[in-house]
Structure P
Amino acid sequence: MIRIANGQGFWGDSLEAPAMQVRRGPIDYLTLDYLAEITMSILQKQRSRDPKAGYARDFVDMIADVLPDLIARRVRVIANAGGVNPAACRDAVLAIAKRQGIDVKVATVAGDDIMGRLDDLFARGIELNNMETGEPLSTIRDRVQSANVYFGAFPVAAALARGAQIVITGRVTDTGLALAPMIHEFQWKADDWNKLAAGTIAGHTVECGAQCTGGNCQVDWAEIPNMADIGYPIIEAEPDGTFTITKHAGTGGRVTVASVKEQLLYEMGDPREYITPDCIADFTTIHLEQCGPDRVRFSGIRGRPATPFYKVSVSYSAGFKAIGSLVYAWPDAYRKARAADQILRRRLDRLGLKFDAIRTEFLGANACHGIPLAEPAPDMEPRLAEVVLRVGVRSNDRAAVERFTKEIAPLALNGPPVVTGLGSGRPRVEEVVAYWPALIPKTEVKPEVSIWPSEN
């Protein structure tokens, strides 16, 4: 049995969680998931300004803190913190190790970034059609900001087999981070479909960090103990593909069949066909058992052969947006906010400003559910002591969006009364980054595994 801990569900997750996973109990592997689709475009922009940027800097700070513990406890780390620049992330980690006088073997998994190959792929008939619309990527070629292939677990397992103590990847599947140690330790083969499916589901269960240990849990959430010190998940994996989800003893949170089921539904399409580069996992075959306090055992999982394609995550510029807000106070807070919205819209029309979309929300009245909770019942108005008016616009015309940002603040004095807050001031114009999913034949892309210090 091996213990695979998750210490990061997204870039911006708890800074303490990775160190807690290493120091508060036995684990063999620490996995860290930093990347989301929009993150890749942010990192690509950073690298365009600075060739040494383009990776998750929080990861390097974390390594600086826990590296002595990792070595002493023989914990190996797998993280997709490399973003669009795994080599720079590796160099930063090696610099930390050198300053601390620690010898460590670091691997990178690259080759997923196909931004520079797009025109060649188009020329050879690989159109990277949008999986939802069928449109070829060439139609937005001039607006593409990043293009990355989702690799699976086997390149990471290959890095572990070559002795890497820290594996830094670019875009690999979230599930592959946890599956890779199982492939390496248990010598699973590329056609062990049931075992690969089990490892994939294990990775899916922990990929969002504490979301499977009681965080963001709908079931009896107020009764979940000590969420201020919530424990992050640990997979106890076995060679036959069965595994148990748990957490360190003495930590807060809760691991139950209910908490685990909520995470299993995350990003779920057809539960019979959860497609990854490594296999197709059938979530309908999962058997769950509460086998002790904070222990849920998985068994019975079935899988099928992988497809001949990798998924490609493309981000591209899709115009500009801005969001502004005002806070209206009692009495008649909701009525005032609605009146302010209508005044604003008439002023925008008078200025001749055109937007692809304009959307209004009334926080406190209807923003979450999309229905006017207060409107049908006038007697509810006194309870709405304050309502936040939030208006957003989107357009390809940056000048129009910029002009919109200058019409929010004036409403405080030339609109309905008792504005008690201006949000964060004048809204900022932000670029809209859109997502383009596509497929590419696996024969067109090859993972690149490198070890440092060099094995040569």
Structure Q
Amino acid sequence: MVRRKGIVPAMRPIFLLAALPLAAAPLSAQTDSALIRHALRLHRAVPMIDGHNDLPWKLRTRGSDSFDSSDIGRVVFSWDSMDISKPQPQLATDIPRLRKGGVGGVFWSTWVPTEMIPSDAARIELEQIDIVRRMPERYPKVFALARTADDILRIHRQGKIAIMIGMEGGHVIENSLPLLRMYYDLGARYMTLTHFATLAWADAAGDDSTHHGLTPFGRAVVQEMNRLGMLVDLAHVSDSVMAQTLRISQAPVIFSHSSARALADVPRDVPDDILRMLPKNGGVVMVNFYCPFVDSAAVRYVHEQRGVFVQARRQFGTDSAAIRAAVQQWSAAHPAPPPPSIAVVADHIDHIRRVAGIDYIGYGSDFDGMDCAPKGLEDVSDFPALTAELIRRGYSDADVEKVIGLNVVRVMRQAERVARRLQREEQPATSTIFTLDSLPRR
């Protein structure tokens, strides 16, 4: 999940990208109807899987990005309040557009704000998982919960959309391996080790590098995820955590919604040295669509805007109204760049293909977790346009099928094989963060 707050960790979303438009645009002249039909045929042939969609949080907050309310932890979603079988224009996701986009599988992000780390993180995570688990009950002809790679393929053959649970942020396990196991039993099939905040056991991208990677407990988390068969997601972690995890993980990892740092220089994207490590591990980078993670012009704008914010914070201290006014004044005088085209996202796929290989790429949109998307790629109905762009660039059908879904199916299947072996060799881990990291108990 990206959100406006994500650009400045631990700060509330008072600015940033509010000026970036989310303009609709027709398909480019180079992506014609024949290419779209070709793309949809491939989406029918294999499940097109999106690695990261933040709809559960949008449902919980009735379509809003806001989490400023002091009672957000007490909000519980009711399906009576929002019916996604009907068009929901305030969202990027609903069932009609999922069908139009030929979506075959989705990892729903069960995100919990890091503000909830001191209390309620686990409870809210369970409530987020409950939203996902109730989707097939609400829409049994559309969704089915997938726990394995074979489930995804079976559900796709049935004409339904396979839904999976992806936990975004290791703070939800509250430093507990037993809690991690319970989440797996409930259906969670990946966990992003951190969100934007560095945890007691792992460093986050863009936050303080407290541990220079993973602590001993952090390594134990990765090892227990391998034993369970839960994918390790490195989308939000520091470079050191990326490298260390790739060395110790016995199963392929994922980057559920990250792009190539060589093309957009932000800590959330994957640098080339990490991409070159990926083939040995077998993991996959699922390319993010968020403007500041794919577009160099948006990256420059955000850096400049953040500099204004930092200067205003120094000048005005804790006066948030004055800080907000200073940033808004700057933003009014400096219009944001327009959203990039679909071609920019395809450029990231091309780059990862050149550095790592075709077997290590996927789609990870971040729909309903971002406030700026490329033109022509604004919602879940637009996936065929990106697939068509790959076809136009000369990708073979077999290579496109890998990118849109089969690479992720292969990663899940490999993780399942590793888990079966480790479960024969090892018992569930009983170590704690206090024993492994020598922390005093409170």
Structure R
Amino acid sequence: MSTIKVNKIMPQSGNTTTLDGNLQFGVGFGLRPAVSRIGTTGQQGFGVGVPSSLPFGFSKMTGSEDITSANYGNYQYSDGSVMVFIPAFYYKITGLGVDIKDVGDYGDEAVANAAGYALHRAFKDGGQNHEGFFVDKYQCSNNAGIASSIKLGLPISTSAAHNPIANLNGITINQHYSAVDGAKTRGAEFFCTSRFIYAALALLSLAHGQAATAATYCAWYDAAGNTNYPKGCNNNALGDSNDGSLSFISDGYSNAAKTGSANNLTKTAHNGQGSGVVDLNGNMLEVSLGLTRPGTTAAEAINDALGTTAFYVAKTSVRMQDFTSGWNSVGDHWGDATHLATLFDATDLSMITNSAGVWQRFGSGTNQVLDSAASGFGNTLTGLGIYKDANAKSAGGTNLFGVDGIYEYWRSNLTVVSGGAWYNGTIAGVWAALLSGYRTSSDGAVGFRSACYSV
């Protein structure tokens, strides 16, 4: 029987609580777990929610539990960071369609799987299923040495030239791996956001846009379907490539913007509402944990010839918060193949073909893009936000996926970055990812945001 880990939950009618405090889903008609609901696609409050209890250091904001408030599902950590709670959800892929269900809609995960629904990989961590995760509403900025999620901050980068990450407490190196340490400046339970979490937010956006019928609860809605996805700072002129009404406030470096500075913030949110996670499309690329490739030294950064079988995906038994920034030592996110095998599963991503610097975009005509498998390899692909096979991508992509792409130029010591930068144009977006980064990369357009689980 599948369990969802929650904090000090009290039993409710129709559910049972195990001796260690885990809430088990009841099986039978009308039973619901005492965890937050993801909401109804296309409607107010979808894509965020209220946790069963708050971890230490978190506090409610005005409107945190009011579905009509822009602060619904938003909470503040003791450093001032605003984080958004994303409840666990099941999803089902049918062709190009996505259906989202609350975890309480099925007695347990096995029942959901039998109905063709999968629990998203973002909620599997440390060998357990979580009731949800908290993720930064804004890209991280330097808050007196702490990497914080604060509106109108100056986004941190991994370059000395642009709000350097080395200015954070205890960090001296401006390279991508420092994002792992940067997240820890807020607390041990925080981690640099995983690719699984970015993929979950992208999937929620896709489902919300498909279900919406107006901009009322989805500000970026486009009835024609041409630009029906979250917008962002991506046109290299403090605006959006698809929406001329949007503008952003410069952070003083090139055409990068201050965090959460859009003149219409709802258009940049994953759910098109004030409650959502913003700036996922453009502004700063974001270091994303959970997917890598081996190296032979800590600084190796070659376009390796190991082939598609040399991708490594984090095991569900590993806690994201336990990853460390070094190379080849216990807990390190990077290392040689022998080390990586202790924390990751070797995976053959044959749809990623090392296209010598070519973007491959999501979608090819009417072909299905995301794998519909409720478990196994296909489920892993969707959990990573990667297209299912070679027929699911093309040079031109499709509007349904924002014409977003994956830069298929893999590196040893791979460090994935997600979302796109202020100059990436239509390639930037909630599905976008670059595979050309490596552990010791340094880039003024690459930052990060932090996340943590609800326990």
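Every read-out reported here was derived from the displayed coordinates using simple, explicitly stated rules and does not represent laboratory data. Here the structure is a predicted model, which means the values were calculated and not measured. Cβ atoms are built from the backbone, for glycine too; each structure is taken alone.
Structural remarks
- Structure (P, Q, R) behind the derived value -8500 of helix-only ellipticity at 222 nm (-39500 (n - 2.57) for each DSSP H run of 4 or more, over all residues; to 500): P
- Volume of the Cα convex hull per residue in Å³ derived as 128 - corresponding label from P, Q, R: R
- If FRET efficiency 1/(1 + (r/R0)^6) of positions 185 and 345 (r between Cβ atoms, R0 = 30 Å, to 0.05) is computed and equals 0.25, the structure in P, Q, R: Q
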